[in-house]
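Just below sit the structures, each encoded as C-alpha cells.
Each value in this text was obtained by applying a stated rule to the coordinates, not by laboratory testing. Quick caveat, the model's predicted, so the values are computed rather than measured. Cβ atoms are built from the backbone, for glycine too; each structure is taken alone.
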Structure 1
C-alpha cells in the first residue's frame, strides 16, 4: 500500500507540473502520454474496479482514492484526445488588427475592448477556433461515456454522483429559489449596465459582460503592482502574515500563451505550490489573485506528515471554500477601505458592480450544472442547442452554441463550485456574528481558518457544517450576500 501511494503521489506531482508548465505558458504543448506510460499500472481496470468497490470502507480517504483512480483511469483512456484538443487550442491564433493573436490572449483583449462592435467581431473570430476544436472534444466526451459504461455505471452522472456523494438533481432543484429570488434584480441590473454602455440588450453576449464586469473605472484602486502588497497586508491582519515572504511561489508574468484562467498548481504539497495568473488589470484580476491565494495558502499549510489521500487529494468542495473565503474579502466595505484604499463614497457603487458580478457568475454556474446534466445524459448531438438555450434563458444574453464543449469541466466541478459558494457565504455570516464586522482583520480569523485547514484534511465539507451552527447546506446565505 505504501509503495502504491508513493507511486500515486509521484504521478500526481508529474501531472500537476505538466499542467503548470503548459498553463503558465512556459511549455507550448501538453504531453500526457509519457506520464501515463510511466504510471499506467496505477490505473488498470482491476485497480479501478477494486478502488470503486472499497470506496465506502474508510471514509473519507477511501472515497478520495476511488475518485483519484477513476479519474486517472478515464484520463488515461482519453489522453491522446485530451492532448489533441488542448494543443490545438494552444497553437490557435486569430487575425486581429493586422496581427496573429494567440487564442489564449483573446480573453484579455475582449475584457479591455470598449467598442462593442469590435468586441463582437473579435469574439466571432474566437468562436471559429472553438468550432474547429469541437470535433476533438466531442470524440473525447463520447469516449469518456463509453468507458464509464464499461465500468458498470449507468452513465457519467451516476459515476460522479456516487464518487462525490452529491445528488446533482437535488442540488439543482434547491437552487430554484435562488434563481427566482434574484431574477428581477438580476434582469434590472443587467439592463442598466448594458444601457449605460450602449450595448443593445438583444445583442448582448458574454463578451460584453467580460468588459462591463472588468470595471475599468476602478482600475486606480486595483493596480497589478498593488496586488501582492495587499495580499501581504491581508494575511498579516489575519495573523498569518510574514510580509511578502509567502510559502508559495508567485507566477505573474503575462506570457502570450499563458492560460487566461488564474490557477494554483500544488506540484508537491506542501513545499512546492505555484499561484499563476495572467494579469489583465483591474478588480477581476484581484478577485482571481485572492481566490488562488486561498488555494495556495491552504496547500502550503497542509501537514506534510499526512498520508497521500488526505494530504494531496481531499474534498474539492471544501478546498474551494478556502479560495472563495479569501476572494470575497473584496466585497467587505471595511476591507475595501483599509486594504484596497477605496474612498468611502465609492465603496457602495463599487459593491453594486462586484455583487452583480458574483450574481452573474452564480446564475451562470447553476445554468452550467443543468446543461452538463443534459449533456452527460443525452450526449453531444443536441447539446449545442441545449447549451445556448439553458444558459441564455438564465443569463438573459445571447449564448453562442460553439462553446458547448469548451465550457465544460470534467467531474461536475460546477456542482462543487456551487456547494462551495453556499458554504462560504454561511461561513462568512458565522465569522461576522462571532468576530464582528471587521472579522477579516481579527487575528482569530486566521487561527480559525488554520484549524479548519487541519480538520478539513480528514473531514468532507458536509461534516463541518455543525461547526458553523448549520444542519445542511443552504442557498439562503448566498441570496442574502448578493442582494445586500
Structure 2
C-alpha cells in the first residue's frame, strides 16, 4: 500500500494550505467475474484497482481528488492541489501524526477467493444452472459469479490510521420463462462478506430453483388487480421498499441539506407503533458489513426508528459538521475514485410478534408481494413505485393464485404509518445500492409486514 511516513506527509501538505481536516484513502482491490449463459461460460475477467483519494475540509467546505499514480511526486502534487483549492477557506491546522486503530475482525474469511480456481467457481455455477433450468417453460438462465478482495487504508489529521480487508462473494441467478408469447423473469442473488466457504452455507441448486420457480409461476399467472388494497410484503428482499423509500431519506447526505422528508424530525413519531428499524454494519459476514467505514470510523448498530419514533440518522464525517452530530460509521464509497458520504449498510425492520401465516389469515382481500423487483424513488418526497416480481392474490385469509404485473405505488413516510402487522420471520436480502459515492454492497431486510392500504398498479377486473 503506502508508506506511513508518506501518508503523514500528504496529510501535512493538505493542512499547510489551509484545511482544518485532511484524509488519505488508499485502496487495492482484486475482483473476479464469471458469466454463464445457458450452461456455457461466455465471459470471465479478473481486474485490479489501485489508487489513492485525498480529501480536505475547512468548516463546511470540502475538496476531493484522486489518482492511480502512487509515486511520491504525483501524490504530493495531488495533495498540494487539494490544499490549494481549499486555501481560500482556512489558515492551516497543526498535525501531530497518526496512530494505528486496533479492532477485532468480525468478518473472518476461511477460504479467500484468490485461492480458488476458476473451475471450482464454474462448478458452483453449474449447480445453480441445473436448478434454475429444471422447470418446463424456462428458456434462458444466466448465472453471474462475482467476488473481490479489497484492502484499504484510511488515515486522517485526527490521528487515525486504520487498515481493513473486505472480502465479498455473490452468486446472481436470473431465469426467463416463456409461454404463449409471455416472458417473465425470476431472480435470486445471495451474497455475503465471506470467501468461497459461502457456498457451504446454503443449497446452491435450490437457489437456482428459486429463480426458476419464480419465473415459471409468473409466466402462467393472471394479471394482478389494480386499486387501493392491503398489501402483505414478504421478508428478506421485501425490505427494499424501506431501504429505498425511507432509508435514503435518513442519510445525512439528504438530511443535512433539508432535502429529506425526515429532516428535523428526531424524536417525532414517523411510523406505526409496531415499526422499529436499524442499520447494522457489525453483523458478522453480512453482505453490507465492514469493520470500519471508508472514513476510518468503527462501524456500529444505529437505531433509526424505535416503536414508531425517529431515533437517529446515518451520519458521515463531513455532514456531522453541518448537523452537529457524531459520525455513525456510515461513510462509504465504491472506490478511491469517489469521496465518501453517508450510506446504508445492512438496513432492516426489526421482527414483531405475528407469524406470517397469521398475517395472511387476517387479510380478507389484498396482494401478497412475495418478491420485489426494481423501482424508482424521489428521496425528497418519499414517492416511489416498485415492481413486484412474484405476487399472489389473497382472498378470505388464503393465498388463492399467483398474479403478475403488479406495481406498488406510494410515499415511504405514509407506508411507515400504515404498517399494521409485523411478522417474526426477519430475513435479509442482498443488493447493490447506488448514490453519490457510487455503487456499494448493501443488505435490505424485514420480517413479513402488512400495509393496511396501498395503491397497486395492475389491471382492473
Structure 3
C-alpha cells in the first residue's frame, strides 16, 4: 500500500497518476516533484507542429483584407483593428474552407493536442504549473474576442517557457502577446493626445482612426496579474497606466517592424508626456515606459502577497493558511520572483501534505486524471472534446479575464455533481474489458479510500459498476 503523500504528490501537485506510477512516486514524493523543476522548458512534440501565432495572424489579417475588398464598404466587415474575433465572410482560398471553419478546426485540433500532451506527460507537476499560470494570465474565446487556435499558441509561447523562470519575464511575455492585446482590446487603445488623435490622417501613414483610451488591459494587469484588487492602486493609477501602454499592439495590414510573435509598438497611438503610476513617473516616450511599469509591478510587495495567496489556495486549501502564504510570499520577494524557488517552496510546505482531500478537481482535471488512470491508449478526439463540453470546462472558454475559479463551491453544485456522475457512468459503460476495477482501485484511490468507498466498490455487481463508483468517489473527485 502506497502512502498518503504519494497520493497528494500525484493528484494535488500532478494531474493524476499513470498506472503503477504511485509506487514510483512513493519512494520519495517530494524528490519526484522537484526533479520536474527544470528552468529550460522545451515545447513538447505534440505541440510543435500546431499553427503558430504568425500563421494565425497572417490568415486573420488577409481574411479581413479580402472581406473588405469583397464588400466594398465598412459595414459588417472586420475592417481596421476595432473588430475582434472571426470574420464570417472571407475564405481561405487554399483549402476552400471559410475562415471561421478553418479556425474552428484548428482550435479543436489544438485543444486535442494540448490535452493529449498532458495525458501522456511524465512531468505532471510541470504541466499543472502550465495550467495554473495559463489561468492566471487568462485569455478566453468565450465571447469570440480572440481567434480560437491562437489561445494554445499563446500558452505555448508565453506561459510554458517561464513556469520555472522569472515572474517578470512571464508577465512581460504575456502582455506583449497579440492574443492578450486582442483579448482585452489594447490594440485599439489610443492616448487622448497621441498623434493618431491629433492628426488622424497623418498618424501611422494615414491608417489610424480616432479611438479612445481603453483601460481594460491596464486594469486587469493590476487587479488580476500583479497587485491584486487590494493592491493599493487607484482608478487614477489605472488610467495613467493605460496611457503608459498605449501603442502596444500587433502587426497589421500595413506591415512594419514587429517584435516576438507579432508584437508591434504603434508610436502614433502612444500618449506622450509624463504619467504617474503608483507614485512612479514614466516619461520615456515609447514602449520602454510599459516595460518599466511592468517591472515595477512585478517586484511590488503587493504582487508577492497576491501571487502567494493564489498559489497556496491552489495547492493547499480553498481557505489558504496565513502561515503558508507568508512562507511563499517571503521566497517570492527574496528571490525576486524566481518561480523555480517558489515552486520548491510550495513542495516543502508542510500544510500541503496534511490532508489528501482539501481541494476539488476541476472538470478538466477530472477528465485528465481519469484518462491517465485508465491507460486505454490514445482517446478519440471527439470523445475528449465532448467530455470537456459536457462538464462545462472547455479550455480557453472562461467567462471573464479572472479565469476559472479555484474554489470547490463553484464546481460542486448539485447540477455539476450530477453531470460528473453521469459522465463517469457513461465512460465506464464503454471501456474495454482490459480495464480491471481492482487494478484501477489500487492505481488510484486504494491507499486513501474510506471503508465505505472500499465496501461499495467491492460489492458492485459488475466491473462496470465498480469502475463507475471509483471514478465518482469523493477520493477520486478530490485532490
Could you figure out which one of 1, 2, 3 the value 0.65 for FRET efficiency 1/(1 + (r/R0)^6) of positions 292 and 436 (r between Cβ atoms, R0 = 30 Å, to 0.05) was computed from? 1
If helix-only ellipticity at 222 nm (-39500 (n - 2.57) for each DSSP H run of 4 or more, over all residues; to 500) is computed to be -5500, which of 1, 2, 3 is the source? 2
Taking 71, 50, 32 as the value of Cα extents along the principal axes in Å, for residues 28-243 alone derived from one of the structures shown (1, 2, 3), identify that structure. 2
